[in-house]
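Some structures to go through are shown next.
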Structure P
Amino acid sequence: MNAEDERFQHAYLNHFHYADRTDDGWGPDSPRVGDQGALCHGLDAEEFTVSVEPRTGLPSLHVGSRWIGLFETAIDPHMEVILHQRGPGRAETYTIGAFRFADLTPPYEGVGCVVWQNGRLHDADSMRPLVEESLDLEDALITLGYEAFEAPDEPPSEDVPEVKTRQEE
């Protein structure tokens, strides 16, 4: 799966939301591939995993041996989708000069790109701290619920925000 397919999947998933969650509370309320939980129909509950349905290529609920579309669960007033365990997001890391960046898929609370600077993880656009204390970039990304992957050698497809150092501020 390439990065463009993954971005499309997360944009699609952002239109749906869990009825309830029993996980640790990190990340958005919308599903992401790899999530696990329970699909409730009245008093009945079945375990599910959010996976890519092979026939349509769209993220769906894999319940036992069958697939249930997220749109179907959203419009059925008798179905509730409850999150039990959050699947990790994907963070592609790269270095530009003295700064380490990570592109987040899906975005973390609206933040798509982060920068590791002065022992903290910041929103690359506003420089708002996201993680106050961590050992390194990878540790900070784990705290946010992301798996770090080294980006390909080619430069990022989108413009990288200009990062200001404390001396420039």
Structure Q
Amino acid sequence: MFKRLLTTAKRPLVQDTALALVMLWTELGGLQAVNVPASVALVALLSSAMLPLRRRHPVVVLVVIGVFDTAGMAMEHSDTAVGPLFVALYSVGRYTSTLTSVVMTVLSIVIGLSTHAATFGDPGQAAMVITALNLALAVATGHIISLRRELTTRREQQIADEGFAVHAHIPLLEKT
């Protein structure tokens, strides 16, 4: 029973669903979720619901969560679904090419900052730089993890190939 549970827990869809539930819980305020506006709860629910798709469709998930987040800002809620947005940005860095990651990062920064400025006014240069760096850092973290995984896989393959080459050159002892 326990072995079956562990096998199930290792599945990416199960892990991403658990992540979505944790993100929803934190976006709603955790244990202190008392007066969460319905619109914030809806944005949190819809954004978190997209997270199980993040590995297969990272760009789509980022765009949809970005739309929900932008809609939340347009309703003048500055505390919209930030957690799912960062997970989506991480996923773009982790599961897409470098070019796609850079393009999606720049678009996220430009759209996010311009929507925030249009809704709440100019946040100031320091806040804009910090926001841009935070968004870029989420993507960069995903990209670094992806590169690390790729290097580990290459190294394991190299070790396997070298081991095969060593064994291929050992002469077999012949029976006399």
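Table for the structure above
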quantity: For 0.25 (FRET efficiency 1/(1 + (r/R0)^6) of positions 38 and 118 (r between Cβ atoms, R0 = 35 Å, to 0.05), calculated) the corresponding structure among P, Q; calculated: P
quantity: Given -4000 for helix-only ellipticity at 222 nm (-39500 (n - 2.57) for each DSSP H run of 4 or more, over all residues; to 500), calculated: source structure among P, Q; calculated: P
quantity: Identity of the structure behind 43, 22, 11 (criterion: semi-axes √(5λ) of the Cα gyration tensor in Å, calculated), options P, Q; calculated: Q
quantity: Which of P, Q yields 10.1 [mean count of other Cβ atoms within 10 Å over residues 6-13, calculated]; calculated: Q
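The numbers here are math on the coordinates, done by the rules we state, and not lab data. Just so you know, these numbers come straight off a predicted model, no measurement behind them. Cβ atoms are built from the backbone, for glycine too; each structure is taken alone.
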